[in-house]
Structure 1
């Protein structure tokens, strides 16, 4: 397994340690997805290290809500998201797709993208105006890539709803109430929920699943007011 990071080396190594404790090998690779050269180096290193790849998960995204980036203006945040989440993801995925198609495997390889459940519908405020178009672009690319690569590679998107990331752990009571009440399950999503959905989409046993977007939001509560 390959674990990619840009700045959070400690987090990547922690993930790799968890992988190794489960009995698998793991390689940690640093790369800046806003740089095309780094994307090419990342892809080359992964395939050279692993030999072949069964599943590729595109879950990298620029964090503009916490840390130093939180103080940036709207335009700078949007540009960072476009460079990493959209352009970087597309460039990287096209390189990976070429390698996956060339592999000789009994079961189709799988690529999974991370979208956002509210991207197709819209959300008020700066966050909606940034993440909405960015994640909608990722989801549209995923759908087009599925059409392009079938039947050799399955491509699906997991679109989480309110998920307790670093931002969710430090946000105000307003967002906590909104997140928990806009889900029929009355709770935030968590990273394990997303991981479980990714595993489902990537499972070779689900070989008839491709070109789909799975909304992972605990069921949207249409009774809860905005």
Structure 2
């Protein structure tokens, strides 16, 4: 189980450092339904990561991701493909980063957050965690890495739970701060929002580049 958990740590951190969901949940915490929306968002985020991870584990198990304790060749090929896709995301984010003094452009749906209710907050969280290309690639990578260890079903479930927990720290932290501090958290959350907004493209580019390098390196090592 230790190997399976070790495989997912970097992927979980990559998901956690997702600026747009963090900014989005901070904005939700400034609405009249702050508590309900914040909790619904976190639950939707967890559900999105968990569902994608479970599906990949089931598919990988049927396709025999592990051969005699080593990753199957198709897992190594998948790593190369995922690494190349993440590298493309990194390049796109780096090229699209705002110039000095220019604010980062946030998604248009953020302008409607003040009208969100818990079901919509949860739905957007599922989209951001399970459908967002960067997080989808990282979750698929994490689940495939767990499957290739050949660990038992129970140990794979624990490793996936660890990945989901780490991946939830980013959007979950503002909610935890709000629940603990209430209205006193406004200044702290505003500072967090500003930092994540201005550095969102750079953060994503660096994170994707590092994980892409790991995936490509692991894929080459597995095939050789």
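Laboratory data are not the source of any read-out in this text; all were calculated from the coordinates shown. Everything numeric in this text was worked out from a predicted model, so none of it was measured. Cβ atoms are built from the backbone, for glycine too; each structure is taken alone.
Results, tabulated for the structure shown:
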{"quantity": "helix-only ellipticity at 222 nm (-39500 (n - 2.57) for each DSSP H run of 4 or more, over all residues; to 500) from the coordinates reads -14000; which among 1, 2", "calculated": "1"}
{"quantity": "Structure responsible for 8, 31, 38, 19, 4, 0, with P(r) over Cα pairs in 10 Å bins from 0, in percent calculated and labels 1, 2 on offer", "calculated": "1"}
{"quantity": "At a computed 17 (relative contact order in percent (Cα under 8 Å, 6 or more apart)), which of 1, 2", "calculated": "1"}
{"quantity": "Structure responsible for 23.5, with mean count of other Cβ atoms within 10 Å over residues 14-21 calculated and labels 1, 2 on offer", "calculated": "2"}
